[in-house]
1. Quick one: mean projected area of the Cα convex hull in nm² came out at 8.2 when computed from one of I, II, III, so which one is it?
2. Given -24500 as the derived value for helix-only ellipticity at 222 nm (-39500 (n - 2.57) for each DSSP H run of 4 or more, over all residues; to 500), which of the supplied structures I, II, III does it correspond to?
3. Out of I, II, III, which one gives 38 for relative contact order in percent (Cα under 8 Å, 6 or more apart) as computed from the coordinates?
4. Between structures I, II, III, where is distance in nm of label points 7 Å out along Cα→Cβ at positions 105 and 129 highest?
5. Identify the structure, out of I, II, III, from whose coordinates FRET efficiency 1/(1 + (r/R0)^6) of positions 81 and 121 (r between Cβ atoms, R0 = 30 Å, to 0.05) was calculated to give 0.95.
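Quick note: the coordinates plus some simple rules give every number you see, no bench work behind them. This is a predicted model, so every value here is computed, not measured. Cβ atoms are built from the backbone, for glycine too; each structure is taken alone.
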Structure I
Amino acid sequence: MFMSLPFLPIAEIEPVFQTFDNLESQKLKDLRGYLERNWLRSTTFPPETWCVFKLPTRSNNDCEGWHRRLNHSARDSTPPFYELVPLLHEEAAKLPVQRVMVLEGTLARLKRKYVRDRQGKLFQMWHKFDGEITSLQLLRQVSDIVGPVQ
């Protein structure tokens, strides 16, 4: 459930985190200590920077797709520099058009059905959080959706 903390409102993250004080396993205690030091109390990455409450989920699929297309165009996983420069120049030439399309909202992203379904479930839970369920219940429900597969 630790990994579902970003899906809670910022004001609820620390109080819910404190409910994990009485852990049995030493490994879980170590993980809790690490999370508290490096994420909850961090000045580098405070909860405001990693809280995703009521935000659409994102992935690096766009970057992965671009990288795959670039590798395919290069026809080699390690092209020589003189072959890479023209490919990067072609990609850079596309940026002004892509920027305009993003600003106009005409550049569509493909979201797979399971991603859309998961996003819909998250927004339903966040809606229920407005009076129907507690923050701990929200955390448990989100964990069922975004937690690691057993």
Structure II
Amino acid sequence: MNSINKCVFCEIVNGNIKARKIYETEHSIAILDAFPLKDGHSLIISKSHKPKIQDLSLIENRDIFDALHLLTEKIEKSMNCSSSLIGIHNGRDAGQEIPHFHIHIIPIAESNEKISIHSLFSKRDTQGSDLDEQWRKISKEIQRN
């Protein structure tokens, strides 16, 4: 059995594992997360077994992000929430537990709970010269294509 056959998301896409499907497109399926962090926590899963966003074709990306656009509004309304956290773990080192591209939609009700991407990381002291070097590296890589 190869690693694709062991992928829980591939099994869901192929109908071998039952999931609470809320939406489906040509290139994605959206389900309620089986282990939700909040009520309404949903996942949009690529139908193709590709771990990272850059592994997907532009057509697959458009399809998935069109679904994200639609579902974010519908999930927020149905859960009576004013906001949502959209999360992508793009690779193992970024916390991706299942190496199959997916997007989390986590509806957030008005509350005192402050959720910020900055709370996930320690504050860093970054000098302007560090930012300049990062800017040069990224810009150079973008120019290659």
Structure III
Amino acid sequence: QHLKQLGFKIILVPVSAAIGGIIGGMIIAAILSMPVFEGAAVAAGFGWYSLAPLIIAPYSAELSTIAFLTNVFKEILAIIFIPFVAKKIGFFEAVALGGATAMDTTLPIITRNTNSETAVVAFLSGLTMTFLVPVLVPIFISLLG
């Protein structure tokens, strides 16, 4: 019943976070004169620093290291900024910061700083993004040739 009330929000949060993160990664890659799909592959880790680098490693050890550090920093910054974003900007925006970690590492922080509805959305968002990582990262790596 409660999930029915949430409706479109359940899928909107992870899809928006994924698209925004990947576009952001591509923009940063372009600014740094890197191939944009390298930026997309790194960003598509969504904070899962133990998997994304392993997928990227056969392509490039350097990019794998970048993916590891980027995703570790994403999680650390999410832990720091979720309370502020939840208070000043919005609950669903706070969930988006967590990426794949919204279902585990950052879930207690999201729960403490939002409400029960948002906690459910956070778990499902993190779960969705967790499933996307092993799909999207290899796709972006394959586009690099």
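1. Working: I: 13.4; II: 11.4; III: 8.2.
Comparing all candidates, it corresponds to III.
2. Numbers: I: -19000; II: -9500; III: -24500.
Answer by label: III.
3. Label of the originating structure: I.
4. Numbers: I: 2.5; II: 4.7; III: 1.1.
Max of distance in nm of label points 7 Å out along Cα→Cβ at positions 105 and 129: II.
5. Working: I: 0.05; II: 0.75; III: 0.95.
Only one of I, II, III returns 0.95 for FRET efficiency 1/(1 + (r/R0)^6) of positions 81 and 121 (r between Cβ atoms, R0 = 30 Å, to 0.05), namely III.
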